[in-house]
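Below: a set of structures, written as structure tokens.
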Structure P
Amino acid sequence: MSDPPLVSILINNYNYGEFLPQAIDSALQQSYPNLEVIVVDDGSQDDSAAVIKNYQGNIITVLKQNGGQASAFNAGFAASSGEIVCFLDADDFFLPEKVETIIHWFHKFPNIGWIFHELDYVDRDSNLLSVNRKIADFECQRIDLRHILRESGKIPYSIPCATCGLCLRRDVLDQILPMPESRSVTISDNYIKLSALALSPGIILSQRLAAQRIHDRNIYTFRPDATKLSAEISLKTGYYLRERFPEIEKFTDKLFAKGLGTMIGAIGLKGALSLPETNRYLKRFSTWQSLLRVILSRTVFYTLKSSMKKNDPKPGR
């Protein structure tokens, strides 16, 4: 890695013109000097084009037809040159020292391929939200889950995952992107995170180096009605990971089964089987042994769990 390495900040935007200036400013105002800021507009129909125009000369702009978050990731990466790549959704923002901090850790651990870090949560007006969560007892934790993903298929602890917390070396991302595309968020940052875990050791930072905005237009985070979407993410991510990384089949079987069972519990067997990825996985990757040992048993478990949750009466009723 050169010193100082070029860092690419990839901002993906779709109809977030009201938040986009703060995202771009947070990237341009980093304490680290050697960076490029790439803004991918995924066919926005609001005032995003006018906002982006105000930054011409300071950013690299990619304007494209709407194709979903994954397509924006692919387009942004194709336009980038950095040795280190950081992702940022247009409704979120970085803290000023984020890039300088992650470069410090990449230098300290030259053999890692990725860094994931914790986040603050803010409201629409950027006010800090109080969110109950476990406080980490470490500053930096190096992990290597490649063997675990291959042998047991079970990740032993929670791994931070949000677009604005993902930072990867280019040589790792070259093995991940371009990624499968979907017009929704069903194939997105979770695919990148899990692919990175399968490819390389990395570190988790307890430092909160970015802020994720929680507002009424969030598609997934903290939404009480996100069960079906969460299930679809698990199911589709499991399929496409298995297609790209067959060596982690034990993990993808479990991830797929979790998604399938939750989906059946939420919308029924017919709805779950209507997804092309469901049928492809069962036809292409499921032996009788894996079907009985992992997929069927875990699918039944998550079906029952999802059904019980759906039928659980609301508090106060």
Structure Q
Amino acid sequence: MPAITVDDILVLPRLSRPAETQRQRPVQAVVTGRTQREGAGFLVTRPFPGPELRSADPFILLDQMGPVAYQPYEAKGAPWHPHRGFETVTYMLDGTMVHHDSNGGGGVISEGDTQWMTAGSGILHDELPDEPLVISGGTFHGIQLWVNLPRALKMAPPRYQDLRASELTLVSSHDGGALVRIIAGTIDGFEGPGSTYTPIAYAHASIAPGARLEMPWPQHFSSMVYVLSGSGTAGAEGRPVTAGQLAVLGHGDALTVTADARQDTPTGNLEILLLGGEPIREPVVQYGPFVMNSRQEIIEAIEDFEAGRMGTIPAEHLAAHRLGE
């Protein structure tokens, strides 16, 4: 899991240790992600949406893609498909992904990079492993998060952000036991590079064996902790969590995650995602790649897609050979 890191964590700015007067967020639920196939047939672990957690407002979906070691010509992606009404955020940990869209955006993201696509009023795009990975095989591991847009911004113009690993804001826990990479939003005064329509906070933390990450969290935001690899506990009450599980936290000013003393992970650390945001509290109607507020808006999205009003596949990609297909 070669995300951006530093040789000496102690040189980084430090998060504040929550004061005793700040209320720790309790664990309301622990959700185990379900494994299923997406796109052209690649496996994902999905903690939400699902029967255990139907709403994670303001988020719609979280998929952990891998980690998987692909054989030659085994890697698969998601060929051209539409989106409307939300944003897709893809954070890569291992391997490389290539993105194209009908708005002219796109690029290549690899370890530690983030691709942020605002679908807004509608866009077509594809997400595929790069050619060397398809031909030779290799490790692939990434995260895709869907961020909802409020009614007033559902039809915002599409846009694309290419966030390099070197742009992420790196901070340490107050005692230097954890490295926190802030992708978007503001945590304890430290701001990530991602530009968000919906107010959120999104970060990747590596916690050393036996260490505890105690940190402030925006009081008006929801809060969740997803375990990428390793094991530990969430909340001051010490609720056990392990890889593929999501801890949903309640109200408070701060959160705590503690790593078990032994970590059987590629990095030797407990690896987690920290995410939360300002709830939108509007009706959500989802139909596949469309996330709107009403059934009628879904019908309109389908009609617009079928009529070509969400853009067209660029000519250079129409006849492109998809390796591995």
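If helix-only ellipticity at 222 nm (-39500 (n - 2.57) for each DSSP H run of 4 or more, over all residues; to 500) computes to -11500, which of P, Q did it come from?
It traces back to P.
Which structure, out of P, Q, was distance in nm of label points 7 Å out along Cα→Cβ at positions 86 and 214 calculated from, if the result is 3.6?
The read-out was computed on structure Q.
When relative contact order in percent (Cα under 8 Å, 6 or more apart) is calculated, the result is 22; to which of the structures P, Q does this value belong?
Source structure for this number: Q.
With log10 I(q)/I(0) by the Debye sum over Cα atoms at q = 0.12, 0.16 Å⁻¹, for residues 62-189 alone derived from the coordinates and found to be -0.56, -1.03, which of P, Q does the value describe?
Working: P: -0.56, -1.03; Q: -0.51, -0.85.
Structure of origin is P.
Among the shown structures P, Q, from which was the value 1.0 of distance in nm of label points 7 Å out along Cα→Cβ at positions 6 and 38 calculated?
Answer for the origin of the read-out: P.
Ranked by mean count of other Cβ atoms within 10 Å over residues 118-125, which of P, Q sits at the highest value?
Comparing P, Q by mean count of other Cβ atoms within 10 Å over residues 118-125, the maximum is at Q.
Read-outs: derived from the displayed coordinates by stated rules, not from any lab. All figures in this text were calculated on a predicted structure; none of them were measured in a lab. Cβ atoms are built from the backbone, for glycine too; each structure is taken alone.
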